[in-house]
Structure 1
Amino acid sequence: MVIDQGDIVTAAGLYAFQDLTLHIIARFSGYSLAKKVSDFCLLDLNGRLQAYYQRFYLDFSHGDKTIVKAQLYCATQLHSNINVLEIAKHCHTSERTLLRRFKDATGFTPKQYIIQLKIEKAKQSMEHGKTSIEEISEDLGYSDTSNFIKIFKKNTGITPSEFRAKQKDIHE
């Protein structure tokens, strides 16, 4: 991930120096030289998307016991399509209070949080088994696999099939 703000150029990630080097070559010596260097070094000139490496971990360090209860409830209900009202009832609080406190504690709305949990569960299923995308989608409460694929791609930048292929490449 390269950030170029004119006088300041920086990069982050394990192999960021490669992306940064190619970016600087392209900026100061032209794209054709950067392309030659990337080809010679067997590097992807377009950089690497980091989103599919990102993992989602449950974080209870915020200290709000009601929201911890909500988080645990969400994690156990991935197969069903629960809504904010159900979570609020489970936590004995109002929807409005739950929404405010949940966002403050986790940085996500309950809906966004559940999507992150489902995507993480899908990634784990794809890494550790040969379960089909359709079965994973169904296990996570999606009645339409294409909807699951759209949500997965929106959040990771790649389709579930592409994710599975990348995992296969990593483990070989």
Structure 2
Amino acid sequence: MKVEIPDTFKGRYKSDDEKAGDKFAMDALNKLNNYKGSIAAFISEPILSCAGQVPLAKNYLKNLYPKIREMGGVCISDEVQTGFGRLGKYFWGYEFQEVIPDIVVIGKPMGNGHPMGAVITTSEIAKSFEKGIEFFSSFGGNPVSCKIGLSVLNIIKSENLQKTLRRGWRLL
């Protein structure tokens, strides 16, 4: 099932409407309430990169996440393009929405050009991998990649890159 993109620039509710996020969420919730299937997960970028760098309307995820969880789904934040301080004030895009997802997927900025990716999740979800088939990755834990990832984090911190970025983001 798909829900409408909460685009306050081109969507039905505009950026000058401070309740736009609530309205987009209500539309999605109405769709969910009429859905007869089961929900496994809800995944969204906090800023919709391929849709034109569209920030989610304020409170959108805050209104949606409880219903997803109530229906048995997990909430996933796709931070591949927005994570690692790229938003300035917020290290993770979901922080702007004032939510905590169950799973965060990250990638590109993690290795600064070196191909890397990771999944961050709750303890409860991580423990579920102890049951059944063993979970593994043929690429997991490479020491060179780990060193690169640590170096990226150290540079972000030591060069105070988030503070530098804050000057460029007016929306957040």
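Name the one structure among 1, 2 that mean count of other Cβ atoms within 10 Å over residues 110-117 of 14.9 was derived from. All intermediate terms of the calculation are to be shown ahead of the outcome.
On the way: 1: 19.5; 2: 14.9.
Among 1, 2, the structure yielding 14.9 for mean count of other Cβ atoms within 10 Å over residues 110-117 is 2.
With Cα Rg over 2.2 N^0.38 Å, for residues 6-69 alone derived from the coordinates and found to be 1.12, which of 1, 2 does the value describe? Before the final figure, lay out the partial values.
Working: 1: 1.76; 2: 1.12.
That value comes from structure 2.
For the read-out helix-only ellipticity at 222 nm (-39500 (n - 2.57) for each DSSP H run of 4 or more, over all residues; to 500), a value of -19500 was computed from one structure; give its label from 1, 2.
Numbers: 1: -19500; 2: -9500.
Matching structure: 1.
Quick check for you: by volume of the Cα convex hull per residue in Å³, which of 1, 2 is greatest?
Working: 1: 151; 2: 136.
Structure 1 comes out on top.
Taken together, the values in this text are just the output of simple stated rules run on the coordinates, not laboratory data. These figures come from a predicted structure and were not determined experimentally. Cβ atoms are built from the backbone, for glycine too; each structure is taken alone.
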